[in-house]
Structure I
Amino acid sequence: MIFMGLGLGLVGTDLYTGEPRFNWGIIELADGINIVAIAVGIFGIAEVFRNLERKGNEGEAKVAKVGKLLPTRAELRASAAPILRGTAIGSLLGVLPGGGALLSSFASYTMEKKLSKDPSRFGNGAIEGVAAPESANNAGAQTSFIPMLTLGIPSNAVMALMIGAMVIQGIVPGPKVMTDYPELFWGIIVSMWVGNAMLVILNLPLVGLWVRLLSIPYAILFPAIIAFSVIGTYTVNNSTFDLLLVIGFAVLGYILVKLECEPAPLLLGFVLGPLLEEHLRRSMILSRGDPMIFFERPISAALLVLAFIVLLVLVLPTVRRKREEVFVADD
């Protein structure tokens, strides 16, 4: 799935030569595939297709009365480690260029599913599948301010818009923001706390309303979901071609679900693929084609070792679980 996402990220125009590639002569693909079309198709419309084939969607869902909102001790124990792991992943990915908050949520969810002894619980109310991505999302959203406020470098599109707003006001983003405009710097930090507090204040009283939305018959709900998805996709670039992409990726997403393939790594590969290619080719140009530059530099070598360790941490539980299944079957 990661390699499929990397391949989709290559569609468009070559970064250094300006030559079109993998676009089959389609002018609309000159700038690459729209990430909104992929996300809406695979995670939105494909999920509608999957829900439609379930039995009982034509009736009204039974909604239980909202009870205690605070988690129990057992839920707190079960979610403590996922919250810490999600916070760590979100903090790291939030600083890196790209969709830090979005990527950290998918990465955290995938990690928890890999580490879980029973992955089938995910998608059916597993507390780890909620606590970890939300922690990663919050951490990624906060740490994405670090490169903007310290270096003047936007880590995602939202930060780019904020830098544009600062420039319009005559403020030069960078390390001097903290000293020259302390009211702005500390105002941004306080706004993070106020924003999270407002989320709690608004959501707790209205949680009953959100739950009541589940009582809407799916026969009425799914056309509305598709309509809003189509409208939202079209308004990004005002392009009907993006709607065709949504249909194609919706079919692809449905097939992936049937094949039990996790679609989240595809999105990760798609977002990070162009960044990987750009910096890889730049490094190879600077080193005159010598790949040893990645191992001779201490920072890059340390990051490669860290990536290898993380890969082992994610793979070993799966290998151990498969070995236990084999030994049980032999007995």
Structure II
Amino acid sequence: MTLNRRSFMLTGAGAALIATPLQSVLAATTFRYKYANNLPATHPMNIRAKEMAKKIEEETKGRFKLQIFPSSQLGSDTETLNQLRSGAVEFFTLSGLILSTLVPAAAISGIGFAFPNYDSVWKAMDGDLGAYIRGEIEKSGLVVMQNIWDNGFREVTTSNRPIKTAADFRDLKIRVPVSPLWTSMFKALKASPTSINFNEVYSALQTKVVDAQENPLAIIQTAKLYEVQKYCSLTNHMWDGFWFLGNHDAWNRLPKDIQAIVAKHINEAGMKERADVAGLNDDLQKKLTSEHLIFNTPNTGPIRDELRQAGFYSEWKKKFGDSAWALLEKSVGTLA
């Protein structure tokens, strides 16, 4: 079969006529995606997410619409993670400590008493350690945005006694997220940790299933945990952040220009949320004191020593591996 120049030109013109309508259809497609998280609508994460969604819709001229589902509306953390992986939910923000049930390396940023301050946190998470974790997340088949969002340093609240020394953890019935790192740390301190999803924490404290929990001040305030707790001990025992995760197939369905716009605004919103949380923390202790929560600041050095003597750091160094552990210690100093 021969193809002369005239027939080639006609065939090419026909292909162009076919391609043009297809490109027009793609350009006109409206993508409607769901974004789920486990925090109250009043938390800075959701305030910035709402602002972010509006900006994305405006810049894409309505081609991308993001619907936000706060407060675990679509299910528990573990349920929503499964929905994200299956594509039932397109975006989800999740603590690296909970994501570790799928991506073990994601928990390394939550090693107990590792980060002394925010400078060391961002040095690690915006640097080599964060890049390493993102690489591990991508290997699991998920999409992950560049900037991790801040969930703050975690503090211990209790209904029966304040935490002043390591001995006060003994036999304490404390709620922890569904993550082996938390369970391991509190067991090393001889407490009695119980894994409970966040949407069940208030009722578990109210009904005395557990006597204590640990969360950043912003969550203690927005989730009104002060209503069912008496003491807040400023342990700063873990720093916690939220990775902004996406379903791989859903992400790849987006045209490249929309991907760029969505990623840009998500990462910008994450940086604004970090500043919001930092500013919020300055006022939260006063607000929570007015809600009759009693604060104390324990000496954390002996608690860290207790963990070291119990083999907590050496155990997790073996689990994460020497290379990953070296990236952590690069920012925080020697732990094990």
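Computed from the coordinates by the stated procedures, all read-outs in this text should not be read as laboratory data. All values derive from a computational prediction rather than experimental measurement. Cβ atoms are built from the backbone, for glycine too; each structure is taken alone.
Numbers below:
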| read-out | value |
| --- | --- |
| For -22500 (helix-only ellipticity at 222 nm (-39500 (n - 2.57) for each DSSP H run of 4 or more, over all residues; to 500), calculated) the corresponding structure among I, II | I |
| For mean projected area of the Cα convex hull in nm² computed as 23.0, the structure of I, II it came from | I |
| Ranking I, II by FRET efficiency 1/(1 + (r/R0)^6) of positions 47 and 127 (r between Cβ atoms, R0 = 30 Å, to 0.05), the structure that comes out highest | I |
| Top of I, II by relative contact order in percent (Cα under 8 Å, 6 or more apart), largest first | I |
| Given 6.1 for mean projected area of the Cα convex hull in nm², for residues 79-174 alone, calculated: source structure among I, II | I |
| Given 16.8 for mean count of other Cβ atoms within 10 Å over residues 111-118, calculated: source structure among I, II | I |
